[in-house]
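**Student:** Below you'll find a set of structures to go through.
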Structure I
Amino acid sequence: MNNWISQYVRAQQAALESIPQAAVERIIERLGRALVDDQQVFVFGNGGSAANASHFATDLGKGASDKLGRRFRVLSLNDNVSWLTALGNDYAYEDIFLRQLENYARPGDIALTMSVSGNSPNLVKAIEWARNNGLHTIALVGGKRGALAGLAEEVIVIDSEHYGRVEDAHMGICHMLCYAFMEGQATV
């Protein structure tokens with residue numbers, strides 16, 4: 001067991017070391033502009049990435065906003081279960097995020113998605129719609145890259161295909177995005 005744990009930790013460290021710092025910095029800057037320009041930040045994913053999206057929205061909307069004394073307008077599109085199920089039932093599961101963006105999004109807003117595979121149809125359709133409607137698009141993906149890597153304007157690829165490691169690295173990025181503001185490293 002100790003050997004397995006040591007190997008797991010080493011593989012997790014490698015996944016974290018694959019995070020491109022310049023890309024994280026660009027996303028922090030984009031979030032700072034969204035705050036100044038009062039633009040909306042939409043975040044969404046499936047499974048563990050949905051949980052990460054909710055966590056990120058909480059940290060940015062509460063933690064970073066409290067520290068700055070200015071409020072990020074951030075929304076996890078995963079969190080309204082009745083709306084998600086109505087959209088999935090009445091249209092299609094692949095439309096659950098796209099349909100919410102149609103209601104809320106405006107040009108200049110940010111659509112940030114997380115996906116280990118990068119190929120989830122509901123995420124791909126939402127990012128396609130966002131790009132076509134003037135949103136800034138960001139995708140955090142795993143080593144498979146998937147369709148999202150070719151669609152989003154800003155893409156961070158974690159060099160692993162292991163779901164747990166990629167999701168952990170994505171959450172690490174989300175924490176950096178928030179703590180840059182919370183710890184006074186980002187300028188607004």
Structure II
Amino acid sequence: MNSTHYMILVTSPPACGKTTLAKKLAKNLDNAVYLDKDTLIPLSKKVFEVANEEYNRSSAFFETHIRDVEYDVILALGLEAIEYDSHVIINAPFSREIRNPEAMSELSLRVQQRGGELLIIWIACSAETAHKRMLERNSDRDTWKLAHWDEYLKTTNFNAPNLPNLLIYKNDNDDEAEESFQSLIEQIQ
């Protein structure tokens with residue numbers, strides 16, 4: 001097995017399969033720490049409540065006061081964990097960050113300074129498949145998206161970002177996903 005320990009960002013728009021893939025990776029890699037940005041949602045809900053704002057993760061309030069802090073916190077936890085010779089798997093969309101090569105380069109350097117290597121996995125999934133999965137999971141975090149699907153699609157990029165060494169996980173159906181998973185494991189190990 002490869003002795004390098006990785007910070008692995010599992011990225012995609014919502015409902016493309018980040019949680020499923022990230023948890024499967026965590027179970028198949030030695031010394032893996034699994035971090036999910038959705039774990040921060042109860043804290044974010046409290047911020048909405050205290051601010052007397054309607055809970056809407058697509059709102060200007062969320063964008064201004066919560067979104068970036070959630071990413072700062074999950075990355076800080078990951079950077080701390082990478083120092084303990086573990087793989088760190090972070091499940092989050094990283095929708096803006098992964099489209100900013102400078103931000104990814106800076107994060108890569110921060111990971112390297114802690115003895116690790118950054119890997120970014122993009123989940124390739126159609127908007128139609130994501131819509132179906134969003135309906136099936138029936139989560140309150142998707143309420144606005146589902147009610148305003150066409151508007152949501154205008155702000156969501158389902159195309160893979162242009163990053164060097166980006167790993168692609170195809171996830172529109174089970175057969176494609178299993179084949180992609182085996183390929184990912186081989187590349188990581």
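Values quoted throughout were computed directly from the atomic coordinates according to the rules given, and no laboratory measurement underlies them. All of these numbers come straight from a predicted model, not from anything done at the bench. Cβ atoms are built from the backbone, for glycine too; each structure is taken alone.
**Student:** To test your reading of the models, identify which of I, II gives -0.62, -0.66, -0.82, -1.15 for log10 I(q)/I(0) by the Debye sum over Cα atoms at q = 0.17, 0.18, 0.22, 0.29 Å⁻¹, for residues 21-76 alone when calculated.
**Tutor:** Traced to structure II.
**Student:** Work out mean count of other Cβ atoms within 10 Å over residues 37-44 for each of structures I, II, then name the structure with the largest result.
**Tutor:** Numbers: I: 20.2; II: 15.5.
Going through I, II one by one, mean count of other Cβ atoms within 10 Å over residues 37-44 is largest in I.
**Student:** So, one more: Comparing Cα Rg over 2.2 N^0.38 Å, for residues 5-44 alone across I, II, which structure shows the greatest value? Display every interim value, and only then the final one.
**Tutor:** Values: I: 1.72; II: 1.23.
Top value of Cα Rg over 2.2 N^0.38 Å, for residues 5-44 alone goes to structure I.
**Student:** In terms of Cα Rg over 2.2 N^0.38 Å, for residues 53-132 alone, which of structures I, II is highest?
**Tutor:** Values: I: 1.16; II: 1.28.
Looking at the calculated values, the largest one is II.
**Student:** Matching task: 33 is the computed value of relative contact order in percent (Cα under 8 Å, 6 or more apart). Pick the structure from I, II.
**Tutor:** Numbers: I: 27; II: 33.
Structure II accounts for this read-out.
**Student:** For structures I, II, which has the highest computed value of distance in nm of label points 7 Å out along Cα→Cβ at positions 29 and 165?
**Tutor:** Once distance in nm of label points 7 Å out along Cα→Cβ at positions 29 and 165 is tallied for I, II, the winner is I.
**Student:** If helix-only ellipticity at 222 nm (-39500 (n - 2.57) for each DSSP H run of 4 or more, over all residues; to 500) comes out at -16500 when worked out from the coordinates, which of I, II was used? Spell out each step's value before the answer.
**Tutor:** Details: I: -16500; II: -14500.
So the calculation was done on I.
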